[in-house]
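What follows draws every value from the coordinates through simple rules; no lab data is involved. These numbers come from a predicted model, not from an experiment. Cβ atoms are built from the backbone, for glycine too; each structure is taken alone.
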Structure I
Amino acid sequence: MATPLIVEQLIEDAQRATGLERFDSDSFREGLGILVADINADTDRPEPLVQRFRGDLLTALMQRLKVTAYLDDHPELLSRPIERPVFVLGIPRTGTTMVSNLLAADPARRSPLTWEIDDPVPPATSATLTTDPRALKRLEEERAMLAARPEMGKYYRGSAIYPNECVFIHAHEFRTLMWESRGKLPGYAEYVLQMDTTPAYEYEKRFLQLLQSEAPGVWNLKMPSHALFIPQLLKVFPDARLIWTHRDPFTAVGSLCSLLSLAHRGYTGKVDTEWLGQNYPKQAAEHANRAMDARDAIGEDRIIDVHYADMMRDPIGTMRRVYAQLGDDFTTEAEVGMQGWVDDNPQDKFGRHEYKLAQYGLSVETLTPLFERYLDRYDVEREG
């Protein structure tokens, strides 16, 4: 049996490693406690992989301590607003990453980059967002990883200097689906669908206020599971603009299960295909259902629709229409930046991501009832 994790020990270790004591809030303890209990209950998880998980939990706590300390030293940053941010959301694996990357290719916009989410203190300047030594170090690590495992590029179009998901910010609050993806964690899986994510959005606002201190701009933010929590998002970011990506949900579910099988293997040493097939179709459908419920409450026009099929056929034309709906200027610089990203990232640049629903005990027939409401409302182009 692996060594059990202890919440208080994790917190003390993070404080000792950073030399910092104060967290801005204790709200993170709820999710951390439930997550640690689930990890400890998984007695089949090998000790080295429990320690890998422990290292990630410790890193999240350390980063929160560092963010808190920096903002304690620079309290004026907390008075600087986050104005009209754009949030990209939707069922996972429906093109949110591509939309996020195209928005980030516009030099007039600001996105939280992978490296700075992982290492935010001290914040970069506008001039050093892609040349900071921390960014260059991560780029070198990325090149080495892709050289050793080029197939990894099939699953996620990311980079140290590309934008990354808000899950890695919400991870410091321990209220995010990211933690839940790392094996069969049923208690935490239930918690994340019932939790109040307001504290996670409040922390995200503080995090962005830190990042924008020397590199300001209108924020572009992306996380498929924003779809689950639109009321809480708008409570903290009331003037947010929302983009919802749409794709054949049957294709999206197969892709999601395939992607999460990598997290399973990395954190448990095996792939629980039965759990993937049981848990994630329902979770994906919940993304659609809650987004529809929110849209009914806040108004149809409050959310901008982007279809994956349109993005594949005409990414620049689609983004031009998105900008018109956002009320933003689609400048020559934006178009040049986006076209450059498209040219550098063809669809199968690292090989084709292949998966089958049957691998997870699923079929279009079994999934249809879950997505009937969604498909009745939205004319989503089928891929299969």
Structure II
Amino acid sequence: MTNNIYTYVRERGYLPFENDPLNEADNLVFSVLVYLDLSEVIPSGIGTEVSLDQAARKYFRIHGVPGTSRDDGSNSSDALQHLFLRMALAPRFRDMKLSGYKEILDPVRSEQFTAMCIRYMEDAVFVVYRGTSDSLIGWREDFLLAATGRIPSQADALRYLKRAFIRYPKCRFDVGGHSKGGHLAVYASALAPAPIRKRICNVWSNDGPDLEVSRREMEGYRDLQERIRLYVPKDSLASMIYSHGEHYRVVDSAAKGVVSHDAKTWLIEDGKFVILSEREPRSFLREKKIRRWMDALPQEDRIHFVQVFFDVLYATGADTFPKILGLGRRAAASAFLEFMRKPRKDRKLLRDFMLLLIDVIRS
């Protein structure tokens, strides 16, 4: 059986944190859990706590218990619910205190942001940020990150971290997330005031884009550099928008291609990632192709491209990628009509991007 976060929780979930300190696998478990919508069961106030067991009991009373026992790291619709259920049954996790569930979905600002606090020991808190959801808002924010390096979630991540440190004045902190969540963890920690940085043990970025080169020169980033844990899967692409240089470790995955971005496919042994010596050669090739396309676009053209591309997607009337796929031909027809309304220059830009995307997927 593949050793992933599911098998980790089942097989090592009996070990208390006092005897087996926070590790790489715990970081990934927390970073995946925050993708589950827990707004109904976790208080919004930071420090207003509920145990994971209590939250799970309420959650499954509302939504029902998942009907299968899949733990293979697949993308099944109830995969996150299975993880939550396994954590509620594991002594290591069930008594953890959850608080501060904050969620923003703002189409005007193009912001999708979620964070929560996990107090896993009396004096230890993990602040975790969610990566990108399947909403078009979230994906538009990702494209803006690639285009400009600036997104609304960055400011909210920093504000959230500052409030967490005020609410838990006697705790040490870890900060982390997956994909965009990992980027926000690094951003908020690096831009936090020095007294906050001193209480941070580790910053965990699981296949999240690093900061721009200019921001990596800041005092806060340099101060934390030895505590920033950057991990990418063997076929990484998403986190290479801004290069990590040589300061990352490569994690093996049960998946191939860009699907290895899914953290549920990452391989784990004894609480640690299965580390490889380097990324797959095709991963470097995809990165080079995308970088070449981006570098050819001036900054203002990048921002304009994001607007045009999402105009076409929103023309389908859907607000998530699954809904677009569910509309089938009707969505394709609506998108094509919007595409044809665009000026010739914009149509060429979109065609070039779609050809690049097809090439990347094929590779």
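For the reader, a short list of remarks on this structure follows.
- Structure responsible for 1.2, with distance in nm of label points 7 Å out along Cα→Cβ at positions 128 and 168 calculated and labels I, II on offer: II
- Test item: helix-only ellipticity at 222 nm (-39500 (n - 2.57) for each DSSP H run of 4 or more, over all residues; to 500) calculated as -17500, pick one of I, II: I
- When relative contact order in percent (Cα under 8 Å, 6 or more apart) is computed for each of I, II, the largest belongs to: I
- Kirkwood radius over Cα pairs in Å, for residues 32-231 alone derived as 17.9 - corresponding label from I, II: I
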